[in-house]
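Just so it is clear, none of the values below were taken in a lab; they were calculated from the coordinates. These numbers come from a predicted model, not from an experiment. Cβ atoms are built from the backbone, for glycine too; each structure is taken alone.
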Structure P
Amino acid sequence: MTADQYLRGLLQTYAVNASEAMAAGRMIYPVLKKWGNQYLNSATFSGSLAKGTGISISTDADIFLSLSSVTPGTLSDIYSSLHQYVAAAGYTTRKQNVSIGVSVNGCSIDLVPGRRQSQYGNDHSLYRSRAGTWTKTNVNTHISYVKNSKRTEEIRILKLWRLRHELLMSSFYLELAVIDSLHYARVGNVADNVLRVLEHLRDNIESVRYIDPANSNNIVSDDYTRAEKAAIATQAGKSLREKTWQEIVW
């Protein structure tokens, strides 16, 4: 078995059941609709399901909750009220940086509330709980940026690597790092490209700045401490020293 065959076997093993994830999203939608009331413009699948970068042992789907620009309260209030409302409806929830994680019929769903910055367009304000502040983002821009990168196979393998080694690194941060490190790399050479990403993480992750393509003022890499970045670099170096792929990612 070649390295590419081994890695593509992992991709097949950990493929997301999209229909199951979408069914879970539809199941919780009535709760979300009641929470948002007249202020909820839409609830759409975003994140890994929309980008094609999901793996089955991580979040199955992200649902972006687009709220009207006139939604009352602070962004922190909106974030907290979503958490409280979904928990009161009987779901097991967990607070994350910009989302509320919830288990729905065995599927892991991330709910991302955002308030439109105006009544038109797709720019939204999100609450960032880790920093206790807010940021502007555009989910459609994120989806297009990642989906059109032609690096979804490598992103999925690196997501699996991140989870196996218990590293703190958001999917978006990882996606930006993978795409950046594979400029001009041959599409389809999965194993070689994954090694190239690991080299990049080992050598550069502690210093490189990653900027949100939808908001030049949002430095995604600034959400992580030196220690968290150092842990990523250290594990990447350790993985590169392993003798078999089975020791790198499984």
Structure Q
Amino acid sequence: TSPAGTLYVVSLSDGAVYEVFPKSQLFVANLDGSQELPPVATNARGTATLLLDKDETTALVSLRFRNLTGAETFAKIHGPAAAGQTASPEFDLPSTGDFSDFRITLTPQQVSDLKSGLFYINVRSAVFPAGEIRGQFGAAAQASVVQLDVADPTVSEGAGLKTVNVIRLGDASAAASVDYATSDGTASERTDYTTARGTLRFAPGETQKSFDVLITDDNLVEPSENFVVTLSNPTGSVVLNSPSSLALNI
């Protein structure tokens, strides 16, 4: 390592010296009401990503959430604080719903706190003005994650099909893929839906794909039933993030 912090490696075969270029680092927070202090009873869920640039002075923040009890009022990143603790806001974020690639500038101390797991994101609503959902940022194993993105986990028999969205968050500069498959819950693929399985392939720059599950209308009056969609086998420098498996109700 040079005095400036640059990392070099020396080849054992020919003695050549190579500079090791840093990579962007992805941090992910999965938000829900249980992480609020005190915990909040809500069906709202969300995912936030923070992609720290190679120079570790700026980052791109993205946020997606569903089912807030009331209208969103604020979204902020707080720190330094571990899970179960509170801290003052460090960064104000857009409060207009989902957003992508909002740029923030960090100090060396803030980068250190981020890497130590001491940043959390808090989304406030009109019903829960102190915060409805919260999530602690943690380092991801890769610079990109994939997950299910289903706003409404229900479908009527008469609809004929259910479209399931899969999103990619973080660094989307390289190609990636992920497998998907359905499985029975209380619903049966023989009488209630048609099995769906395959592979979704993301081209560089693509952040959303989808697949359809055919629903069978048997004209019978039945209680609600469910089947499960599951993602697996991510490739191309991506990892799975929650939710990667979800029950859908018919």
Quiz prompt | Structure responsible for 20.0, with mean count of other Cβ atoms within 10 Å over residues 158-165 calculated and labels P, Q on offer | solution = P
Quiz item: Out of P, Q, which structure matches 0.95 when FRET efficiency 1/(1 + (r/R0)^6) of positions 70 and 142 (r between Cβ atoms, R0 = 41 Å, to 0.05) is calculated?
Solution: P
Self-check item: Structure from which 0.97 was derived, Rg/Rh (Cα atoms, Kirkwood Rh), options P, Q
Solution: P
Quiz item: Given structures P, Q, which gives the highest value for mean count of other Cβ atoms within 10 Å over residues 150-157?
Solution: P
Self-check item: Per FRET efficiency 1/(1 + (r/R0)^6) of positions 126 and 214 (r between Cβ atoms, R0 = 35 Å, to 0.05), the highest-valued of structures P, Q
Solution: P
Practice problem: Kindly point out which one of P, Q the value 19.2 was derived from, the read-out being mean count of other Cβ atoms within 10 Å over residues 78-85. | Solution: P
Quiz item: Where does the value -1000 come from, among P, Q, when helix-only ellipticity at 222 nm (-39500 (n - 2.57) for each DSSP H run of 4 or more, over all residues; to 500) is the thing being computed?
Solution: Q
